[in-house]
Structure P
Amino acid sequence: MVIITGINRIYEHEGRRFHVQCEDLGSDVAAYETRVYDGGSVLWLKRISYSDLVEEKLGQEEHERALRLQMEKTIQTVQAAIGKGKIS
């Protein structure tokens, strides 16, 4: 399987710039971490399993595409949580 280094987004909300990052921990761990930073400090961290993708035994490109899509959805969810004041 492939290791995706990560996806990073800057999300601006109420004058603050939040750095939202998803980092693949590799298919051996079958998880990625999502972190929210503000000014270099970690505000929120969660490890998310993708063992279901590993069990599907997708080809390398399909696996990478599916994992990237899952990470993008996670980033959107985290950005919505920031917008609602659940992460600050």
Structure Q
Amino acid sequence: MITSNKPTHVDVRPRSAAYVTINKYRCDLGNVAHATLLRVIPPDDTNRLELELPADSRSLDYCGTGDPGSDLHISPVEPTFPATLLH
């Protein structure tokens, strides 16, 4: 579903964007909790970026230990969104 390309260096200019795709399987055993905040530490950096998730968003839920839906697959940083999906 997401790219299997190896990570490469992506320059991000001020006020521009880079992209990652997060793929998560459904919870087969039911949801335990829902994410409200996404924290990302860019490569070669120590400062984290925080993205508040909408209150009505249920796309990043935690399924509990042993449920296949608890695994996340994250693409490398890419310069465009479509590049995160290329195989």
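Please treat every number below as a calculation from the coordinates, not as lab data. Predicted model only: the values in this text are computed from it and were never measured. Cβ atoms are built from the backbone, for glycine too; each structure is taken alone.
Remarks
- Relative contact order in percent (Cα under 8 Å, 6 or more apart) derived as 48 - corresponding label from P, Q: Q
- With semi-axes √(5λ) of the Cα gyration tensor in Å derived as 26, 16, 11, matching label from P, Q: Q
- At a computed -10500 (helix-only ellipticity at 222 nm (-39500 (n - 2.57) for each DSSP H run of 4 or more, over all residues; to 500)), which of P, Q: P
- Top of P, Q by distance in nm of label points 7 Å out along Cα→Cβ at positions 12 and 44, largest first: P
- Distance in nm of label points 7 Å out along Cα→Cβ at positions 36 and 52 from the coordinates reads 2.3; which among P, Q: P
- Label whose coordinates, when distance in nm of label points 7 Å out along Cα→Cβ at positions 20 and 60 is calculated, return 3.0 (choices P, Q): P
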